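These are the structures in question, set out in turn.
The numbers here are math on the coordinates, done by the rules we state, and not lab data. What you see is a predicted model, and the numbers here were worked out from it, not measured in a lab. Cβ atoms are built from the backbone, for glycine too; each structure is taken alone.
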Structure P
Amino acid sequence: MKQKIIAIALLLLTPCLLFSAGPLSLSHFGTVNNLAFDAERGLLFSAGEDGTVRIWNAGQKQLARVVRVSHKPVRQIAVHPSEPHVAVLVGDTLQGDNLEVWNWQRQERLFSVEADKQLMYFAYSPKGSYLFYSQADYKSLTAVNPRTGRVLPYMGRGFGIVSYFTVARNEGNIMTYQPSGSITYWDIRTGRMVKQVRAPADLEVIRISPNNRYIAASTGQDLLIVDILSGETIDSSRVAGIVDLSFSPVGNEIAGVVEGENSRDLKKWYFGGKYLIELSIAYSSRYPQLNSVVHSDRDLYLATFDGDIAMVAAGGEEYLLARDERRAISDLAFNGSALAISTSSEITIVDSEFFLRSYKRGTDVEVREQRYPNPYSCELGITYLDAQRLLLWCRDEEEGRLDALNTWYGGIRELPVEFGSSIRHVAVSPGGIVVVEDSGLCRILDPDTFSPTFQYNAPGMNKLILAFGEVLIGAKTDLSAFSGPLLQINRLTGETVPVQDPSLFVYDLFYSGNQRGGELYTLAIQQEANLVRTAVKMHSGFAFERSRVLEVFESEDLGATLAGDDSGNVFTTLGYESVTVFRGSRAGSLPSSGQIPRKLFVHNEKLFSLNRDSSISVWDIRSRDLLVNIHLFRDGTWIAQLPDGGLRFSREEDLY
């Protein structure tokens with residue numbers, strides 16, 4: 001056990017180390033998918049799996065801005081040559097593509113294009129007069145107004161799939177490449193074909209040289225240099241697995257990310273106009289899982305699957321621009337003045353008056369930390385059994401086990417409970433410990449003896465709560481027309497009454513009240529025709545026979561949660577944006593934290609959100625003010641980010 005006491009002025013108005021300018025300089029949470037460099041402004045743009053575009057000041061080597069684009073991955077980016085605009089490809093490979101254009105200075109979306117076919121390529125013209133994109137369609141190429149998204153009457157005639165294009169510097173002509181092996185030059189305004197030549201077919205990862213004369217591309221097995229005026233292959237190099245390519249500003253060097261058996265590595269080639277020569281590079285391979293590469297005016301930038309962004313200077317010196325050092329938090333639990341945090345490596349108990357109802361904003365508090373190793377090195381679920389004991393369970397074990405950690409001295413005891421499958425849900429209520437297994441076995445355990453006082457089997461059960469009296473409510477998958485996705489169960493008699501609901505399944509629920517006559521809130525997946533949506537519903541009546549849809553997200557959102565307090569507030573994270581609060585059927589929104597809220601916790605008149613990037617956001621429920629975003633790091637340090645942009649650090653030397 002490690003214990004640390006930190007005296008701080010937490011979150012609010014008292015003096016402490018404070019930086020109020022600029023965003024917190026953190027990398028993407030997860031994979032960096034694409035890089036683009038704006039030489040005129042000296043800015044590096046990165047697109048991440050976390051749904052953000054991050055803009056870095058290359059000269060200062062600092063994060064300048066974060067644009068929250070979507071909850072979906074941002075896969076590719078194109079930067080407007082003069083306006084503060086960036087075009088982004090949003091989505092994953094399993095769903096349709098969206099092309100969105102954002103003003104990154106105002107963090108405002110200008111327009112979006114929902115592509116009904118796979119989007120092949122998109123780019124601004126050199127002066128920024130056009131934004132072109134191509135789809136996997138016979139009428140492939142489309143030109144739009146780059147500010148409004150209005151479709152322009154150019155290049156509308158279909159001539160086959162275009163997988164790459166580039167616009168001439170005077171913006172009069174456009175060159176298109178088709179997978180059949182055709183390079184064609186067109187007059188943009190008239191649509192007239194100017195010239196067509198044959199080139200190698202099925203080229204991928206196409207990049208054009210700075211003088212617009214050559215393209216570097218992959219055949220899957222070779223790197224080719226092709227003269228786009230003649231279509232001839234100038235030279236080639238045997239290299240399979242090319243993921244990304246970049247020309248240097250002069251055009252005499254090509255850098256590439258190449259996938260091998262166990263890593264994705266950096267390779268470089270010299271090209272002087274006739275020959276392609278692989279170069280030996282002074283590169284340390286500190287970043288073995290590269291995903292993107294781009295040249296600046298002098299240096300080379302690399303991005304990885306783990307969120308690293310690095311710079312390699314012309315002389316071979318390496319500089320780590322950004323790394324994601326945040327701890328991946330699997331769960332939170334609260335009891336009195338204590339917050340428990342679980343990660344794959346440890347369990348941290350944070351004790352502070354800040355977590356008490358009596359805490360007054362602006363007062364100094366002490367923070368005490370105790371750390372215990374995670375005994376299983378797994379994704380832990382946690383909840384407090386009482387002030388001394390914390391229940392632990394692995395979420396990914398085939399056969400579950402439930403342990404109790406004594407937070408006073410660190411002892412761990414396996415509870416005498418047998419499980420036949422993994423544990424899906426654990427909650428401590430006045431009636432005992434509610435446990436739901438993946439098999440559908442539901443039990444309520446006595447908190448002292450851990451023997452079952454109630455047992456019920458319902459395949460597909462996701463969650464079970466004690467609503468009022470002896471009545472339990474179960475949320476489950478609708479596996480039969482008889483049972484439905486909601487069950488009302490008497491825990492004394494076992495009598496079960498289905499609650500009528502047409503949803504495919506219900507995966508979270510909250511009962512507002514402690515007597516019969518309260519409202520039941522549910523999160524459910526619904527399907528109409530071929531459309532799937534996620535809905536928050538409120539059920540009322542003696543048998544919850546009345547229901548009303550309060551909020552809908554037009555897709556699946558299985559990570560959304562519900563939470564509520566004793567005063568009638570019910571909160572949800574449905575929709576990946578701000579937290580919605582309901583009082584009855586009335587809805588409002590809490591101030592955005594800038595994060596994607598996921599799992600919610602209510603404790604002592606504060607609302608806590610464990611966000612998708614493992615940060616923790618805190619709101620005051622009474623005032624509905626955002627208090628702080630907290631980021632925890634692998635070395636045990638943390639940063640508190642205030643709504644006004646100010647930063648407070650657990651250690652003075654931590655300058656993130």
Structure Q
Amino acid sequence: MTNRITKDSTVEEVMMQLGVGKGEELRESQKRKNTLEKFAQLRSRKPETTLKIEDQPTAFVQVEEEVEEFLNITVTSRQFEQQITDLPQEYHDYLVQRAMTGHEVGHVLYSDYSALEHFMQKCKEDELQNEGIDENMAEQYQDMFQFFYNALEDGAIERYLADDFRVGEELVHLRATLHEDNYFGKEYTIGEGETEYHYPFFFAVMVAVMNLGVYDNGELWKLLDENNEKHFFAKRGQEVEKQMFEDDCLPKIRKEIPKIQSETDSYKRTERIYELWKEVRKFLNRSTTPGRAELQTEMNNSESDSYIDGVPENLSPAHGDQEKEPIPVSGSGSGGDEEVEEGGKEEDQTFGEERGDKAKNGHENEGVGSSAEEKAEQGIQAEAKQDQGDWSEEIEEIINALGAGDGVEEIMVAEDGSVDTARLKEAKKQSKRTSRLFARRLRHMTKDKTIRNKERGNFDSRALIPAERGSTRCFKQTKEGDDKDYRCMIVLDRSGSMSGRIEDVELAAGAIAWGLENNGVDTSILDTESSQTTLSKPFGVDADSFKQKIFAGRCSGGTPLTGTMKFARQRMSRGKGDVPFAIVVTDGRPRNEDNFKEQVRKANFPVLGLYLTNNKESVQDQLSLYDKAVVAGHDDDVNQILINLINQIIF
């Protein structure tokens with residue numbers, strides 16, 4: 001993605017692009033990683049929580065082994081196709097990744113892996129007590145219970161997250177993306193472009209759990225619809241299986257899901273899930289197509305440990321063993337102890353059905369809830385402000401300057417690079433001295449001055465003798481100090497020829513920017529890089545927020561000084577400072593000296609020049625292009641020369 005600002009850009013578009021590296025999408029960027037990690041740390045109440053974005057099938061959370069807690073979250077950079085929405089792609093990506101992060105935080109907060117491990121072991125032990133069940137089969141039923149548990153636990157934690165952290169819209173959007181037209185049934189091609197979905201008994205159970213407990217994509221009702229010709233129970237004993245499922249198994253699942261989701265104790269919730277599993281297991285015993293073998297085939301062919309493609313991975317031994325107790329859940333129900341009265345609450349919509357309806361109703365009203373799109377837009381804009389401050393007003397000023405009709409219609413925004421830590425520290429060190437020097441000059445300028453020997457004003461006690469002798473000049477007047485509002489534009493030559501001096505230039509520019517900022521002088525830094533005008537630091541934000549652009553050692557291409565000066569003039573003419581000035585640091589001549597001189601002449605502010613060369617005689621004729629200019633050799637202190645230059649003409 002190219003970070004470019006044109007006269008036709010919008011503030012929102014530019015804010016979305018900022019902080020995205022070359023060849024990256026926003027969903028892959030360091031900026032997105034920082035945003036999601038901060039969200040995870042805040043929501044998990046664990047500042048040590050880490051998050052990374054990788055090319056994985058989906059999201060998962062792993063244990064930090066030293067502390068035996070779920071702390072390390074991975075979110076996929078994969079792009080998912082929208083199913084029932086038509087949001088801008090950046091908004092869709094944001095909602096999906098934020099929801100996945102929230103989902104994994106839910107496991108960090110609410111899930112009890114040790115409880116799952118206990119009941120998985122109990123499941124295996126119970127299976128081995130059954131006649132005809134060997135070790136391999138017991139482990140396969142254990143896998144089935146794990147899928148069953150994870151789907152029910154997902155519904156529970158997402159309900160808690162929606163209640164506690166107001167991420168319901170994001171989670172509904174994620175589920176709509178993952179489940180609409182993505183079925184649990186085994187897909188078979190029966191003709192040209194025609195498909196059917198067959199459901200072994202366990203697959204039908206998982207459909208019920210998903211549609212009632214997590215998200216209703218209509219698959220359950222298609223399976224139960226006698227007139228549906230695409231979704232049906234596995235062939236053998238089809239009607240018997242369907243009858244047993246519909247009359248006996250499904251009512252138990254529907255009745256138990258609200259109790260499971262209302263159980264706020266994570267161990268008891270896992271226990272409830274296992275008790276329901278034992279009931280389901282009885283039906284699997286009676287089924288002619290229980291689905292055990294079919295599930296193993298699905299698992300062997302899957303890229304991830306998920307109960308359906310794209311869904312965040314199951315909690316499993318592969319993710320480590322968490323010792324920490326889950327936090328109590330607040331505001332999510334009574335604890336699951338109330339019985340559902342006959343003919344009462346079980347007829348109400350379940351959590352999954354409510355979410356499915358919300359998605360579909362939202363789609364009919366142009367989006368899975370317009371609030372989700374609004375949250376995505378706000379989130380992406382906040383994301384840009386988080387790392388680099390809120391410079392949306394400055395972006396608007398830049399766009400207006402580019403559209404001023406003076407020939408410059410676009411500038412680039414510098415890409416982030418690896419910061420030279422030593423140079424950064426040295427710049428901050430030098431900035432303290434620079435700041436003190438500027439502060440001293442500013443105090444001198446702003447200090448009120450006393451003018452003596454006046455015929456009017458306040459009586460001057462020092463003039464008693466002249467007064468006694470009849471002098472009328474025995475008064476003094478106070479002249480207020482010159483309190484000016486300065487603004488500085490620094491233009492750095494980052495052409496290929498600067499490769500030997502760029503470290504010195506960055507060091508001096510950073511020190512000057514910090515020194516001025518510490519004294520209330522707003523600064524901006526423009527570069528000439530890759531033969532283009534490039535913005536390294538805008539007005540209105542501190543230099544520290546843009547250190548990855550300022551101290552990255554970038555230099556390449558030619559030196560479009562005239563165009564860069566033209567934009568600087570356009571931008572500065574719209575500035576708020578009473579006393580704007582610009583500094584150009586370069587080692588070369590403008591391509592067209594007359595055109596450059598004309599831009600300097602048109603500027604309504606001083607333009608200072610600093611030439612970097614050992615051959616000072618060769619650039620003497622260039623010094624007249626500026627209001628004031630000096631030359632610095634390789635052994636000269638560039639920072640001190642810049643300080644002296646600024647002091648001469650500004651202070």
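For which of the structures P, Q does the calculation of mean count of other Cβ atoms within 10 Å over residues 132-139 return 12.0?
On the way: P: 19.4; Q: 12.0.
Answer for the origin of the read-out: Q.
24.9 is what came out when mean count of other Cβ atoms within 10 Å over residues 44-51 was calculated for one structure; which of P, Q is it?
Numbers: P: 24.9; Q: 17.2.
Structure P accounts for this read-out.
-15000 is what came out when helix-only ellipticity at 222 nm (-39500 (n - 2.57) for each DSSP H run of 4 or more, over all residues; to 500) was calculated for one structure; which of P, Q is it? Can you show the working numbers first?
Values: P: 0; Q: -15000.
The correct label is Q.
Taking Rg/Rh (Cα atoms, Kirkwood Rh) as the criterion, which structure among P, Q has the greatest value? Before the final figure, lay out the partial values.
Working: P: 1.02; Q: 1.17.
Biggest value here belongs to Q.
Computing percent of Cα pairs over 32 Å apart, for residues 36-259 alone gives 16 for which of P, Q? Walk me through the numbers on the way to the answer.
On the way: P: 16; Q: 28.
Answer for the origin of the read-out: P.
Of structures P, Q, which gives 8 when relative contact order in percent (Cα under 8 Å, 6 or more apart) is computed from the coordinates? Before the final figure, lay out the partial values.
Numbers: P: 8; Q: 13.
Of the structures listed, the value fits P.
Suppose FRET efficiency 1/(1 + (r/R0)^6) of positions 356 and 572 (r between Cβ atoms, R0 = 25 Å, to 0.05) works out to 0.00; of P, Q, which structure was it derived from?
Values: P: 0.45; Q: 0.00.
For FRET efficiency 1/(1 + (r/R0)^6) of positions 356 and 572 (r between Cβ atoms, R0 = 25 Å, to 0.05), the value 0.00 is produced by structure Q.
If you work out volume of the Cα convex hull per residue in Å³, for residues 268-459 alone for P, Q, which one comes out largest?
Working: P: 216; Q: 496.
Sorting by volume of the Cα convex hull per residue in Å³, for residues 268-459 alone in descending order puts Q first.
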